[in-house]
1. Once distance in nm of label points 7 Å out along Cα→Cβ at positions 140 and 180 is calculated for all of P, Q, which comes out largest?
2. Quick check for you: by mean count of other Cβ atoms within 10 Å over residues 44-51, which of P, Q is greatest?
3. Supply the structure label, taken from P, Q, corresponding to helix-only ellipticity at 222 nm (-39500 (n - 2.57) for each DSSP H run of 4 or more, over all residues; to 500) with the calculated value -2000.
4. One of P, Q was used to compute distance in nm of label points 7 Å out along Cα→Cβ at positions 36 and 164, and the answer was 1.1. Which one was it?
5. For which of P, Q does mean projected area of the Cα convex hull in nm², for residues 92-131 alone, calculated from the coordinates, equal 4.2?
6. Of structures P, Q, which gives 18 when relative contact order in percent (Cα under 8 Å, 6 or more apart) is computed from the coordinates?
7. For which of P, Q does Cα extents along the principal axes in Å, calculated from the coordinates, equal 47, 44, 33?
8. Work out mean count of other Cβ atoms within 10 Å over residues 28-35 for each of structures P, Q, then name the structure with the largest result.
Structure P
Amino acid sequence: MKKRELIIETIKHNPVKVILLIIMVISFKTVDLYDDATVNESVITHYENGGKFHYVTYDNEVLSFDDKKAINDDKIEFTKNHWVTDFSIATFLISLFAFIMAHTDKSSGWELEKIKFNHIYSKLKCDMSDNGKYFYYHIDGKLITRSEYQLNRSLLYDHVEDYIEDPNQFPSWKPKKERRKETIKTILK
C-alpha cells in the first residue's frame, strides 16, 4: 500500500481527529505571528499587596504585575499579548483537550491496520475461468487463491492478511482477458 493511499484512507476514516490536528498545528504556528503590543495606560494610584504590584486606571480597572512599573507623567508602560496570540493559545488548548478526550476510549485509535486491510481488501478481484470450474482471487497482479466455489469474505480474510504481510510470497497472475489483450498487442505490432 502506498503511503499516499494510506494517508487518504486515514483521513476518510478519522475526519474529526484530522481536523483537530490541523487546528492544533495552525493555532500553534500562529502563536508568534504578531508581536506583543506596547501599551501606555494612565493610572490614578498604585499599591503593593502580597508581592504583586497593582495599578488603578481611570477606568477603575486594576492592573496587576509581578514587577514594579515605572510611572512617568501618571502613565505606566507594559507589553500586552496581541489578541491573535491569546486566541491561538486558547484554540490550541481546547483542540488539544478535545484530541486527548477523543483518544481516552480504547476503540478510538487511528485503526491503521483496519484501514490498510479494508483498502487492500477493496482491491481484491474475482475472475472465473472460461469453463466456470474455478474462481481466481487476485490483488494487484498477484494470485491470492483459487477455489472451485465462490468464497465469502470470512474465508478470504486469512489470505488477504497473508498478502499484507508479504505480497511477494504470491505468484504473479493476470486474468485470461488481460493475457489475450497483451498477446493481441504483441501480434499486431
Structure Q
Amino acid sequence: MSILLRSLSLLVGIILAAPAFGNCLTANQTKQGVLLTREVPFLSVFYKPNGPGLTEQKLVERNRSLQPVSAVYLHPLLVEKRVGPNGTHELKYANAVAFDDLPQKKNWQSDTTLFINGRKSVSGTTFIRFDGLGEETIASCSYKVWATNSRLELTGLPPIIFEQYYSPELHLVLRSVRLGPSNQPLSEVRFDRFQIGWGN
C-alpha cells in the first residue's frame, strides 16, 4: 500500500471504540474529553468535543516506536485534517455537513478535494450511507448506534471504505471496520480501556 493510501486510510478511519471498566461512559463525561487505549498494537487516542466536531491527539506504534498524530473532525463521522509523520493531509468538502437527520435522509455525499501540505492533490467524492439502527456493547455497557458506511473515492486511488458504528448519545464512533473494494472486512478498531479527561 502506498504512503498516500496509508495516510488517507488513517485520515478517514481513525475512529474509535472503548470497553469501559467500572461505570459506563456518559454523554457528560465525553464533554470533558476521553482517552481511549488499545494495548496491542498500542494505540492511545484523546478525543475532545469541538462544537459539532472533535479534535484528536493520538500515539500510534509503528516500527517499534510511538508516533504522534493529530486530527480534526467536522463530525465524528467525517474527518477534515490529519497531521502526522507524512505531513498534513486535509479533505475539503463542497457540501455542508449535516448528519443529524441522516437516519431520515439515508445518504449524504459531497465533492471532495485532498490537499497535502497545503497543495491540492486529487479530487473525488465522499459518500456516507445510513444502514440502520443497532446496539454496540463495550464490556458490560450497551449503547444505541447508527450503522453507517463511509466511502471516499479519489481519482486514481482505490476507494477507502469503512463501516462505522456511531453513538449519537456519546457523539463518538464506537467501532470501525475497514473494508476492501468488495466490502470484505480487512481490519477492525476496538479499544481496551478509557479514562475521562487527560491523565485522570
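Laboratory data are not the source of any read-out in this text; all were calculated from the coordinates shown. None of the values given here were measured: they were computed from a predicted structure. Cβ atoms are built from the backbone, for glycine too; each structure is taken alone.
1. Top value of distance in nm of label points 7 Å out along Cα→Cβ at positions 140 and 180, among P, Q, belongs to structure Q.
2. Q
3. Q
4. That value comes from structure Q.
5. Going through each structure in turn, the value belongs to P.
6. Label of the originating structure: P.
7. The structure behind it is Q.
8. That would be structure Q.
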